[in-house]
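So, here's a batch of structures to check.
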Structure I
Amino acid sequence: MLKHRVKELLDVALQEDESIFLIDFTITVDNKINVVIDGDNGVTVKDCVRVSRAIEHNLDREEEDFSLEIASAGVSSPLMLPRQYRKNIGRKVEVETESSSYEGSLTDANEECITLEWKAREPKPIGKGKVTVQKKMEIPFSEIKKAKVVLKF
């Protein structure tokens, strides 16, 4: 009952600003409500407060004892939705598939796959030594086990 009511309130709150979207939503057995959101243009504290109030102010603490935590997906959080990949186009990402792992610049993302580009050193086709080549690969979402943005310091 609580989960259904919170989900309804969450849906209404997220409809107010369509650039903000849900990443994860859980309720523990002791009624701790955890919500993780992200946004096409990032998430501000104001966004978190707005979503929190939309839920908290519409639940009766006399009826349900609960705690509520609204958080934004951290920069080191795994990318989970195509929408998150699109907002990170141009950034370096690390992608793990069942058979391999790749690190490159995210150059495109649609509903089916992402495109990564990177430079690699490979043996020359003729003669000794190596040559730098530009690599490009499309990776379907169905093959991605884990992906995250690589932070540069």
Structure II
Amino acid sequence: MFEINARGIEIKLQIKGYKPTDKDNWYNDWCKCDYLFSSDNWLHYHGENDEVLLSYEVDQLEEACTKLLDNKLTEIKEIVCIEPDFVFKLYPQTDLRDNPKIIYIRPGHEIQDIYLEWKIFFWHDGITKNHLSITLDREEIVKLRNYLLTLINQ
């Protein structure tokens, strides 16, 4: 199970039923996911045995996280899942001095490290435009990637 506290938001994700995929069956193998996003009294969003990720999407997310962690991702990468519950957006390391919109950078803070934005879209009689956005830093991305690798290597 993947469990972290992302600056006050408890995240738990368990992916069950992962199967290796190939080009011929990538759209067939759904994983059953249990997830929980909670914080104090204001947030308690969860799902049990929800088919929100394909095995292929697990592979795709692990590969993207590995490239991000190895600094091999040079452009922002967005992974939009077939089921619209989750969207993952991965941001590579950035030299802020290259951004013309930034006029001052405190010395020693020129490089913005990698991060991953995880959007969780809410349901109310179907999917809505309302979502929770959680940002994972390098350490949290490592934990997510390692969890995905344990699933893949079972």
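Rule-based calculations on the coordinates, nothing more; no lab input. As the structure is a computational prediction, the values presented were derived from the model and not from experiment. Cβ atoms are built from the backbone, for glycine too; each structure is taken alone.
Please compute distance in nm of label points 7 Å out along Cα→Cβ at positions 25 and 97 for structures I, II and give me the label with the greatest value. Walk me through the numbers before you get to the answer.
Numbers: I: 3.3; II: 5.2.
Once distance in nm of label points 7 Å out along Cα→Cβ at positions 25 and 97 is worked out for each structure, II has the highest.
With mean count of other Cβ atoms within 10 Å over residues 49-56 computed over the structures I, II, the top value is the one for II, the highest of the group.
From I, II, which structure was FRET efficiency 1/(1 + (r/R0)^6) of positions 9 and 113 (r between Cβ atoms, R0 = 30 Å, to 0.05) = 0.95 calculated on? Walk me through the intermediate numbers first.
Numbers: I: 0.30; II: 0.95.
Considering all the candidates, the number was obtained from II.
For which of I, II does Rg and Dmax of the Cα atoms in Å, calculated from the coordinates, equal 16.7, 51? Of the options listed, only II reproduces it. Comparing mean count of other Cβ atoms within 10 Å over residues 57-64 across structures I, II, the highest figure is found for II.
If distance in nm of label points 7 Å out along Cα→Cβ at positions 65 and 81 computes to 3.3, which of I, II did it come from? It would help to have the intermediate numbers written out before the result.
On the way: I: 3.3; II: 1.3.
Of the options listed, only I reproduces it.
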